[in-house]
Every structure is written in structure tokens, then in C-alpha cells.
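In the part that follows, the structures are each spelled out as C-alpha cells.
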Structure I
Amino acid sequence: MSVKRKGIDLLGIATAAGASVRGAGMGPEALRVAGLAEALLDLGHEVADHGDLRRPHPPLGASPASWRMPEERRADVLGLAARTSDEGFAILQQGKFPVFIGGDHSIAIGTISAVARHCATSQKPVFVLWIDAHADYNTPITSPTGNLHGMPLALLCGEPEFDDSFRGPWLGRIESRNVSIIGARSIDRDERRLLHSRGIEVLDMRKIDEMGVVSLMRGVIERVKQAGGHLHVSLDVDAMDPSIAPGGGTLVPGGLSYREAHLIMEMLYDSGVVGSLDLVELNPFLDHGGKSATLLVDLVASLFGRAIMSEEAGPMEFATEED
């Protein structure tokens with residue numbers, strides 16, 4: 001039996017430190033301007049906005065070029081990850097549904113750590129649905145760029161190439177066999193080898209073309225249900241085709257269509273297994289008149305119960321640890 005959540009808590013992580021292109025740090029505010037909270041309130045949910053976590057502002061006169069120093073950016077990413085993990089953990093422990101709004105995809109280091117720590121208290125397995133054009137399973141050794149937004153899954157799944165600076169009591173762990181990546185179409189060579197060797201499910205665009213979203217999503221959802229798991233959804237704006245979502249820094253042609261993206265969200269709503277959400281890589285500086293931000297808000301509304309035909313739209317139901 002599922003019960004209704006008491007409310008949804010929004011937490012912004014305003015950073016682009018994990019990426020090579022600046023601008024994703026403005027993503028949380030762009031989603032607010034596009035009406036994220038209002039869309040959820042309109043569906044009958046209770047919404048609280050915790051504001052943004054962000055790096056301290058550098059002193060006046062500091063060179064903008066220092067932002068590009070790898071050691072400084074890594075410190076920013078890991079500092080925010082620790083804070084995100086603690087704040088997200090507190091939200092989940094209060095029985096709320098966290099919506100983490102970024103920020104580049106390195107924020108998932110902290111968000112999924114929060115989920116893993118929370119689920120460990122009830123021995124509930126964590127599943128991750130990574131909706132992205134990229135697999136983000138590089139390590140410091142395999143990465144061709146060194147950008148941390150391409151490494152969160154590898155760190156969270158326990159790949160050994162990360163040194164002690166990446167570890168701490170805030171860091172959670174997930175099982176690679178419980179990760180599904182959907183929408184992928186740009187994976188590095190060494191990254192591909194790691195994905196194969198770890199048994200991670202990659203539902204790339206060819207599989208979507210051949211089998212369709214419905215068949216693939218049914219498999220993902222059924223595994224979570226059978227295990228009684230908590231499903232964390234991590235949605236990258238570049239999962240969608242650039243024609244409908246131009247506001248990202250690492251766009252790849254041939255992505256999810258408008259209806260495919262909404263169908264994924266609608267099926268997740270129907271499943272009742274989703275317990276937390278990331279919205280990442282929105283770069284308002286690259287967006288076209290808020291087009292991508294508006295799409296993301298509409299997709300979140302579908303995840304939380306907005307339907308094309310519904311006599312009575314009610315708040316989304318989520319599985320709890322007592323189920």
C-alpha cells in the first residue's frame with residue numbers, strides 16, 4: 001500500500017564547478033522563474049523551498065581564470081556534495097520528497113549520497129534511473145576531460161580510482177547492478193568498458209528506437225518493485241533532443257522526443273516507486289527564451305501527476321519504508 005507524501009522540498013545546488021562551461025549555476029533560479037513550485041502547488045502538493053547551496057563568493061579582484069583551476073573546482077564540487085548529502089538526508093528523514101535542482105550533474109554525488117544514507121537506515125535498496133545523453137561513469141583515470149560532472153556514477157558505485165579527498169562520512173554508496181541509464185548516445189571508450197564490466201544497464205537511443213520507451217521502462221520499474229526499492233531519478237536536460245531543449249552545455253543530437261520524455265515521467269508517476277529527483281545541467285545562458293526550463297518544469301509536473309485526461313488530479317503517491 002502506498003501513502004501520500006506530506007510535501008515536496010526543493011533544494012538548489014547552484015554550481016557549474018563540475019563542468020567546463022559556466023552557466024549551470026543559474027539553473028535553480030531559472031527553474032523557479034519557469035514556475036516549478038507553482039506547477040507542483042497546482043497539483044495539490046505542499047512545497048517548501050530551501051533556497052540554494054552555493055560556493056562562497058571569491059574575494060573581489062580574484063582572477064576569473066581561477067575558476068578553471070582543477071583543484072579549486074574539485075574542492076567546490078566536494079564541499080557542496082557534503083553539504084547536499086547532509087541537507088538531503090535531513091529532508092528524507094523528515095518524510096519529505098526532495099527535488100534537487102542544479103547545477104551541473106556533479107551535484108548527484110551529494111544527492112544520491114543523501115538517498116543512500118537515508119535508505120541504509122531502513123535497509124531499503126536504492127535504484128537509480130539516470131536519464132542522460134551521457135553515462136557519467138568516467139574516473140579520474142579514464143576521463144578525457146577531467147570534468148567531475150562526468151564521474152558521479154563511478155564514484156557512487158565505488159570505483160577505486162578516486163583518492164581519499166573524494167571520501168567522507170557524507171558519501172553514500174549504490175550498487176552498480178541497480179543503475180539504469182536511459183537516453184545515452186555519447187559514451188567514451190574506456191567508460192564503455194567499465195559499464196560492461198560492472199553490469200550497468202544502458203538503455204541507449206538505439207534500444208529506445210527498436211523497443212520503445214514503454215517496454216524498457218516497464219523493465220526498470222518492475223525490478224524496483226520486486227526489490228521494494230527506492231528509485232532516485234536523475235534528469236539531465238541533455239537527455240532530450242536539442243531541438244526541444246537547447247539549454248545545455250553538452251548537447252548531443254538524436255535525443256528523447258517531447259512525448260518520449262513525458263511518457264517516461266508519466267510511467268514513473270503511475271509506478272509509485274520514485275522517492276527523489278535531480279534536475280541538472282540547465283544552462284540559462286545557452287537556453288532560448290526559457291524553452292528548456294519550461295520543458296523541465298512540464299516534465300516534473302508529469303512526474304508528479306499532471307495528466308492529459310484526469311477527472312480529479314491528486315498528489316502523487318510514493319512508496320514508504322513501511323510498505
Structure II
Amino acid sequence: MKKVVVLSTGGTIASKKNSDSGLLESGVINGDELLELCDIPSDIDIDIEVESVFQKASMHITYEDLLLLKQKIDQHLSKPEVNGIVITHGTDTIEETSYFLNLVTNHAKPIVVTGSQRAPDEVGTDSFSNIKHSILAACSDDLYDVGVVVVFNERIFHSKYVKKEHASNIQGFNSFGFGYLGIIDNGYVHVHQKPITNEYFEIKKDLPEVDIIKCYMDADAKYIRTARDSNIKGLILEGVGRGQVAPAMVNEIIRCVEKGIKVVVTTSAEEGEVYTTYDYLGSAYDLFKNGVILGRDYDSKKARIKLMVGLASEYPNIERIYDPSFY
């Protein structure tokens with residue numbers, strides 16, 4: 001018999017209606033209650049252990065919480081009898097939590113993150129099917145050495161590229177340009193593709209403060225100036241297209257680099273990557289020659305997580321963290 005540990009953290013999947021407002025209150029159901037509601041069929045021959053790590057709306061989760069979650073994962077997966085981990089989580093930050101855990105955990109056994117778009121007591125809830133499918137995925141030998149995955153609406157996504165695509169529909173997640181790794185169909189896990197590499201970073205010091213600033217037509221530099229004055233350690237610029245920013249932002253970006261702040265430019269496009277295609281003020285090439293790091297195909301939130309983890313792990317060549325082959 002295989003054993004799976006379910007770590008609950010709150011979110012819509014653990015929510016109930018507030019009796020006063022009639023609106024959903026996130027994270028009020030603990031892990032044991034949630035699994036009881038799930039009524040996992042007896043034909044699933046799996047030993048399930050449940051632990052409530054915290055009960056929060058996912059936008060209330062901090063990196064301190066995520067480091068605690070990492071400790072719990074390490075603790076359980078070090079036991080030979082445990083085959084995999086399932087984490088129940090709010091959908092608003094599931095892509096951030098899953099990718100952070102992908103970078104800071106180093107286990108061959110499957111780690112699966114899931115959530116739901118509808119509360120357990122709502123009509124048409126996806127809570128129970130997502131949990132059941134995640135437990136099955138956590139037992140799958142085909143998901144060994146894959147890294148952290150997100151299971152949602154019968155699909156298996158890798159944490160690096162998963163993205164919330166809909167605010168409320170049960171088809172809430174996608175992986176633009178890369179697709180999902182596999183599916184769960186009629187109780188069977190089918191894995192069609194796997195990443196060829198996985199990364200691990202050992203955290204050696206506190207996670208640094210890294211901000212994200214979105215770029216748009218005719219933007220000025222006031223947010224960059226404020227970020228620089230706040231003594232941040234890193235800055236992610238969500239540029240457009242191949243990684244362009246508004247020209248009025250450039251001088252302040254250069255000042256950030258001169259101050260020692262690690263600045264990374266990404267793209268707001270769903271597919272494609274930052275590249276030195278154009279040569280004009282505010283282009284990716286202009287930024288690159290002034291010391292800005294190219295964030296390649298990372299979205300701004302994943303780029304932020306990777307920079308934080310890279311700096312906290314004292315990664316030796318931080319400019320190479322997004323694509324070592326380019327430099």
C-alpha cells in the first residue's frame with residue numbers, strides 16, 4: 001500500500017460561507033475535515049495522512065509560511081514509507097508557492113499542489129475531484145524526478161510554467177506555450193512529457209526583498225525611484241514584447257544597477273521570451289548593455305521567486321540564473 005501525506009494550508013478549497021455576510025471565508029476548514037468531506041472511495045488503496053500546516057487565504061501566505069511548508073515536506077518525504085505529498089492551497093498564489101517549492105526542495109518523490117475554484121459546499125465544486133486526482137498523482141511512479149507539479153481539472157502542470165488563466169472557472173490553470181505534462185482519466189495517471197532538467201537551490205540566508213514593476217506606454221520612473229529608495233535587493237521589470245520598457249524609466253533603472261540592485265527584465269507576453277532584438281532607448285539590448293539581466297521566458301512572478309531564491313542561496317553568477325547558455 002502506498003502512503004500519501006496531505007498538507008493543508010487553506011484557500012477556497014477549505015472555505016465556508018460566512019453566516020453574516022453570506023460570502024466565502026477562506027481556510028476555515030482544517031485538513032482532517034476537508035478529507036472527511038472528500039469521502040475518498042474505498043477502492044483507492046492508499047494510506048492517507050493529513051496535517052494542517054496553516055489555514056489562510058493564499059494572498060495572506062508569507063515566505064515564512066512557505067519555509068515552514070518546505071520543512072514539513074522535507075520531514076515527511078525523508079520517511080521511506082511516504083510515497084508522495086499533496087498540498088491543498090488557495091488558487092490565487094498557487095503558481096508562486098508551487099514554483100518556490102520546486103526550487104527549494106530536492107526530492108525524487110512527487111510533490112503535488114492543488115486547490116479549487118469553488119468551495120466544498122458549492123454546487124459543481126471541483127474540490128473533491130482535484131484532491132482525489134492529486135492523491136493519485138502523488139502515488140505515480142511516472143512523476144518521480146519531475147519536480148513540483150500542480151494538478152487541476154484532471155490536468156498535471158509543471159510549476160515553472162503553470163499560470164492561473166481564469167478568475168473563477170473550474171478550468172482555472174494553463175501552461176501557455178508548453179502544455180500540461182499529463183492527465184488523470186478514470187482514476188489513471190497518464191504522463192505524456194517531462195522536463196529534461198530540474199533545479200535546486202539551498203537557502204543559506206534570509207530571502208531578500210524583490211519588487212515587481214509593470215511597464216506600460218508613457219510610464220515614468222516614480223515607482224522605480226521609490227523601490228530603489230526602499231533598499232530592495234532586486235527588481236523585476238515586467239516589460240512588453242521582447243523586453244522593452246518606456247524610455248522615461250531607463251535612467252532610474254541604470255541608477256538601480258549602479259546601486260547594486262539586481263534588475264531583471266521579463267515580458268508580459270504569454271509566450272516567447274526577452275531577447276536583444278532591437279537597439280533603441282528602453283529596448284532589451286539597451287537595458288542589457290547597462291547591466292540589466294534578461295529574464296528570458298519567465299513571467300514576472302516566477303522571475304521574482306527565482307531571483308529571491310538565487311540571492312538567498314548565494315548563487316555565484318546571478319546574471320546566469322535565467323539562462324546560463326546566453327552569457
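Quick rundown of the values:
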read-out: Comparison of I, II by relative contact order in percent (Cα under 8 Å, 6 or more apart) - largest value held by; value: I
read-out: Structures I, II, by mean projected area of the Cα convex hull in nm²: label with the highest value; value: II
read-out: Structure responsible for -11000, with helix-only ellipticity at 222 nm (-39500 (n - 2.57) for each DSSP H run of 4 or more, over all residues; to 500) calculated and labels I, II on offer; value: I
read-out: Ranking I, II by distance in nm of label points 7 Å out along Cα→Cβ at positions 47 and 255, the structure that comes out highest; value: II
read-out: For volume of the Cα convex hull per residue in Å³, for residues 87-142 alone computed as 73, the structure of I, II it came from; value: II
read-out: Winner on distance in nm of label points 7 Å out along Cα→Cβ at positions 71 and 199 once structures I, II are ranked, highest first; value: I
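Values quoted throughout were computed directly from the atomic coordinates according to the rules given, and no laboratory measurement underlies them. Keep in mind that what you see is a predicted model, and the values were worked out from it rather than measured. Cβ atoms are built from the backbone, for glycine too; each structure is taken alone.
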